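**Q** So, here's a batch of structures to check.
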Structure P
Amino acid sequence: MLFRLATVLGATLVGLSQQVSAATKLVVGHDLWIGYSGVFIAQEKGFFKEAGLDVELKPFSNPGETLPAMAAGKLDIGLTTLQNLVLLNGTSETTAVTIGLIDASNGADAIVAKDSIKSLADLKGKKVGATIGEVNHFLLLVGLEKVGLKETDIVLTNMSADDAGAAFVAGQIDAAVTWEPWVTKAKSAGGHTVFSSVEIPDTIMDCVAVPKASVESKRATYAAFIAAVDKGVAFLRKSPDEAYPLVAKYLGASNDDVKGMLEGDKVYSLSDNRTLFGASGTSAPLYSTLGRIVTFTKGKGLIQRQVEPSSIVNPSIVRASKP
């Protein structure tokens, strides 16, 4: 009996060992952004494990840092903005593509300013914190252009969006181009929004970026990752009160803050992705958004060569997913 028990126990342990070793390891880079709520929930609820994935979420201070790390082989997936995807492909020999969209900012990215600065036009001559070449720099340039100002009309201080938010709260700069949770923190410190992503809809999007050469060899793994994130998004929509604490853990924010931040951001489901990628061709919304970003970055001298939107999109995984 003891022999049989030992045999069964040994077989069980071997089976568990095989299950663990069979899990596909993925290192995923991300910044601390409300739009990645579906990813955070998928990790906390075990949806990645259910999909046979051993996911390590590796935080970075801003979305521009994930793609260089991925290009260096330190990450399997980089969660970043479409802006950064264009910048990488337009300034280096690295070729990365998006295989899925995570979210779109709808007010969660903003220019916050002191109360004495009533409008964007009042930024002239003022000290403004932004990250040169990043998505918040893009937001700033678009805003300035709308009121007839140039970058040289302000005193631009290069710093990360998080540092800009902190510097504004500390009273060290007149305005900050930042994102949540710093937009909320800046408002609590007496600031107000003078321009936000609400005014440039469907432009500031975050995506799942991977090396172009890896799509075919890792297709099943990437599809499993996207499907697990979709389960996280479904949980967020169905059980928001249960989801907020899971997201708050990553952002260092309160449940109420998470709820408020999500009001300024649209987290995409897989169904949303199918619409944005389109069923075929390159006339879908994603390609139009990328076209605007490429035109803008090229015009501002932020990229050295033309980037065709179709060259940095691989729609096959989203298009093959079942409704």
Structure Q
Amino acid sequence: MRSLKVGVDSYSLKPLDLSPFELLEWAVMNGADGVQFSEVNVPAGTVLDKTLLQELRSFAEENRLYVEWGGGEHIPIHPDSRQPKDIFAVNRRAAEQAFQMGSSTVRSCSGGLMRWKKDGPSTGEFLGLMAASLREQKPMLRDFGVILAIETHFEFTSFELLRLFEMCGAVPGEYLGICLDTMNLLTMLEEPVMAARRLLPWVVTTHIKDGGLMLTADGFVSFTAEAGKGVVGLSAVIEALAAVHPHITLTVEDHGGDFLIPVNDPDFLARFPDLSVPELVRLLGLAVRTRALMDAGKLAVLPRDRWPAACEPRVLRDIQSVRRMLDAGPE
């Protein structure tokens, strides 16, 4: 486990308004092993062309930094209007850029809180449309030698993503995979260690992020936390990842904010048919632990508007904390 590399996701440092080169330089100066470019902040007048990508790749290689790429999408419609969306072109461009950067993965995050909207398409409809689109993209992704890494976001549970891969006829390591965001699993009513183990064969990139889970009168509220201070069980997740993927990179992602999960609404809860009683009990246990930490003054919600002031020192502590977990080894 000690040999695993620990890096940073670009979204974590978004308030610093760093260019791609400045982000890589930040990693060098602050002891990070690499960067995942979930987004690319290109200065005005600068074109993200082949020349710039090759210069970025050269800088990363000279400084022994890993680079992972983003910009992919996996939902082929606009969730609100239901109009078709050409994600093939989006993913082809991202795959070509990843190839030029020497990255074997493209993180895909189509965004959205579809399950929170009562009048949107059903999850089954989304999965069917995604499977049809992604099956067609298999030759293109394989030609570029990249895996589309679908992030565990606020869209689909681990159970549903596994069904998607089955619908696509995919196998691990081929053309579809998972970017495992450890805290987002809480928001989708999944106990992080259990969900990570379900997805293990498919994980190709990570967003290592801690968090808490409160039980309120309106339901659960999930929120981000500094690495090692929340209830996600990062050490156990990292141990499981390392056992199956000894060269996986651990990319820290962090931000402020909290998310209401209105489980008190029967209609909302019914949209999570795979949630079992044992897993719900585990989530309630995490809520008990979260309350104890909050009452002891060891854990609190960081509002999103306070993230700009907190981001750099907290991300540095995140990286140091993940490294300590690696040094400590299996619990």
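What follows is calculated from the coordinates using simple rules that are stated; it is not laboratory data. No experiment lies behind these values; they were computed from the predicted model shown. Cβ atoms are built from the backbone, for glycine too; each structure is taken alone.
**Q** Suppose relative contact order in percent (Cα under 8 Å, 6 or more apart) works out to 26; of P, Q, which structure was it derived from?
**A** Checking each candidate, the match is P.
**Q** To test your reading of the models, identify which of P, Q gives 16.5 for Kirkwood radius over Cα pairs in Å, for residues 170-249 alone when calculated.
**A** P
**Q** Among the shown structures P, Q, from which was the value 19.4 of mean count of other Cβ atoms within 10 Å over residues 58-65 calculated?
**A** P
**Q** Now, a different point. For mean count of other Cβ atoms within 10 Å over residues 66-73, which of P, Q scores largest?
**A** Across P, Q, mean count of other Cβ atoms within 10 Å over residues 66-73 peaks for Q.
**Q** From P, Q, which structure was mean count of other Cβ atoms within 10 Å over residues 146-153 = 12.9 calculated on?
**A** P
**Q** Additional query: Compute FRET efficiency 1/(1 + (r/R0)^6) of positions 42 and 210 (r between Cβ atoms, R0 = 25 Å, to 0.05) for each of P, Q and report the one that scores greatest.
**A** For this comparison of FRET efficiency 1/(1 + (r/R0)^6) of positions 42 and 210 (r between Cβ atoms, R0 = 25 Å, to 0.05), the top structure is P.
**Q** Assuming 0.99 is Rg/Rh (Cα atoms, Kirkwood Rh), for residues 114-217 alone as calculated from a single structure, say which of P, Q it is.
**A** Q
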